[in-house]
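Derivation of every value follows stated rules applied to the coordinates shown; laboratory data play no part. Bear in mind the structure is a predicted one, so any value in this text is a computation, not a measurement. Cβ atoms are built from the backbone, for glycine too; each structure is taken alone.
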Structure P
Amino acid sequence: MMNGDVIDPSKLNFKHIPVLLHECLDALQLKKNMVVVDATLGGAGHSREIVKQISGGTLIGLDRDTTALRYSANVLADAPVEVRLIKCNFCDIADILKSLGIKQVDAILADFGVSSHQIDTIERGFSYTQDAPLDMRMDTDANKTADTVVNCYPEAKLADLIWNYGEERYARRIAAAIVAARPIRSTGHLVDIIKNAVPAGYGKTGGHPAKRTFQAIRIEVNQELESIQKFLDGAIEMLKPQGRLAVISFHSLEDRIVKQTFKRAATDCICQPKIPQCICGHHATVKLLTKKPICPTIDETVSNPRSASAKLRVICKL
């Protein structure tokens, strides 16, 4: 939990453009005196606007990046609400809220994207366009880094995660090339290895040739998909009746988990179709408010290209 330890924004290159901002605000139907959780606080881009609409209420901001929390504490210092910022993995949302004595909340927002600050801070190692240490930790206090994955994982395990988390067609070739080149000490070195492992010209139409491999390693380092599933379950549990949960995902792996979790939570019976009578006892706990995801406008993608793949899904607690 933050204890007034803030950073002067002018001394920190912390760029944060909130994605689908107006769509999120509309979806959450914010009102005065609400208790709202921004589960992925980042640079407080969304929260800066949320607090204006819940005057007299409470904003709870979660993030595992200490720098983001300190920066946001300054941004939100004059907010007309109680602000409580907590360093944690958002997957622990239910436990965190209960530890604060909060039984239910009015609205929850989560943006699964890697923050622009993390990408643009070269030494964090998230970018495949700059040479940097093999890090990729969202929580800089965590033990596992990209170096652990790249230099220590067996070839078969490395290939599987590049295939499963990066959906990379050349996963086995890339994994073999990485193992053969060890030790690998920087992101630049890793990018060169990946480029040499795939056919010439690969990535010209689908993005940088290292994009999918970097995504896979980042997901593994931060256990992102496991965290998303646990977060969604905990967030639904902690919503008040008629409370809303809005979630922004950025790639198919994330969106699939959100879509399937929301669909299941909005369905009464989840028995196999061949079973003639319901035996599961499952009852819907939410209502789907977005049958199809909300995507950025052309204007937004032009002004913020990193928003292009964003998808917003929203549910309401029954």
Structure Q
Amino acid sequence: MKNTVQRRCDLLVENRQLVSKALVLESSIIRAVAAASYTEKDMSVDVDQLKDCIKLLKKKQGAFSYLHGNSTLIIAAKMALSGNPEGYLDDVIEVNKVFQKGKFFGSYYRVLAAMSICDAGRAAQAEEIVEKTNILLKGMSKSHPWLTSDEDTSFAVLLAMTDKSTEEILSELEDSYQYIKDKFSFHDNAAYSLSQVLTTLEGNYDRKGEKALEIFDAFKEAGSKYGKNYELASIGALVNVNMNTEELVSEVIEVADYLKDNKGFGMLDMDKHTRLMLGTMIVAGSYSDEKAPVSASVTSGAIATVIAQQLCMYVAIMAASTSAAVSSSN
């Protein structure tokens, strides 16, 4: 494992333990996700500051807000990292209101999408970004009504923040999906999500699709099959990393194996597919500044890192929701 990657692994493990001191009753995955937000910024968790951000969030938003519950720790971490916690929270609230216009029910996915806009420093452009996002979601729903849902908002907003027109995005998205879908039979929804991630990247759809499939196959050949469900889309974060595929995959697997031996990342905390996805996030983030072509409109860092963070938050929400459903049925 290269030194830069090793350092990020150690920082993630350390930050996960610190996050646990700020909010004890939280799932292991959500704690890991919050810790990853700090790690991506190469920062250690300030526990007292994080606690203050949680208090501020609870004070400003009611108990039934979608900014609470599964999102609390993740948003609080983002608040703390922003340098202006109250200002960041106010921006997320306002952007989320733009997403909510005309809708009766709230959504965790729209909250995540609002956070993406704020993380990119584009809260002032929320109206036009949300309008573009909604156009994309309508186009996606028209082409694939059974594959498109509110869950796609987190990805659609990343597409909306690229410099591509809605027509270009929808055309490339469909080409990308048709290119890769046969590889993932019975996992159409995950393949469509991967196609969305690939479309946020620069380059021809077939080149990106070929690279994604090559990476997926390389994991299998290395004895660590990559998941075909929620985690599949994260492979897209590796596509533009300037590194030999076998070496890239080997490093992700090494990171996942390393995490497994640390508190909060073991078999009782998450499955191997989630650990591989965390490994993908760390490796993609470590090399994101190495000449990977990134849309000029994404200002919060390399697009691979943005995608990986959104995917991890999505996993955390789904895991927490599943756990709640199991508990209520007992």
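For structures P, Q, calculate Kirkwood radius over Cα pairs in Å and state which one comes out highest. Walk me through the numbers on the way to the answer.
Details: P: 20.8; Q: 19.8.
Biggest value here belongs to P.
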For the read-out Rg/Rh (Cα atoms, Kirkwood Rh), for residues 178-265 alone, a value of 0.98 was computed from one structure; give its label from P, Q. Q
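When helix-only ellipticity at 222 nm (-39500 (n - 2.57) for each DSSP H run of 4 or more, over all residues; to 500) is calculated, the result is -11500; to which of the structures P, Q does this value belong? Don't jump to the answer; show the numbers that get you there.
On the way: P: -11500; Q: -21500.
Answer for the origin of the read-out: P.
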Label whose coordinates, when FRET efficiency 1/(1 + (r/R0)^6) of positions 34 and 114 (r between Cβ atoms, R0 = 30 Å, to 0.05) is calculated, return 0.95 (choices P, Q): Q
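Quick check: 2.0 is what I get for distance in nm of label points 7 Å out along Cα→Cβ at positions 74 and 98, calculated from one of P, Q. Which structure matches? Don't skip to the answer; put the middle values down first.
Details: P: 3.7; Q: 2.0.
The read-out was computed on structure Q.
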Value 39, 16, 14, calculated as semi-axes √(5λ) of the Cα gyration tensor in Å, for residues 50-201 alone from one of P, Q, is from structure P
The value 2.4 for distance in nm of label points 7 Å out along Cα→Cβ at positions 58 and 154 was derived from one model only; which of P, Q is it? Q
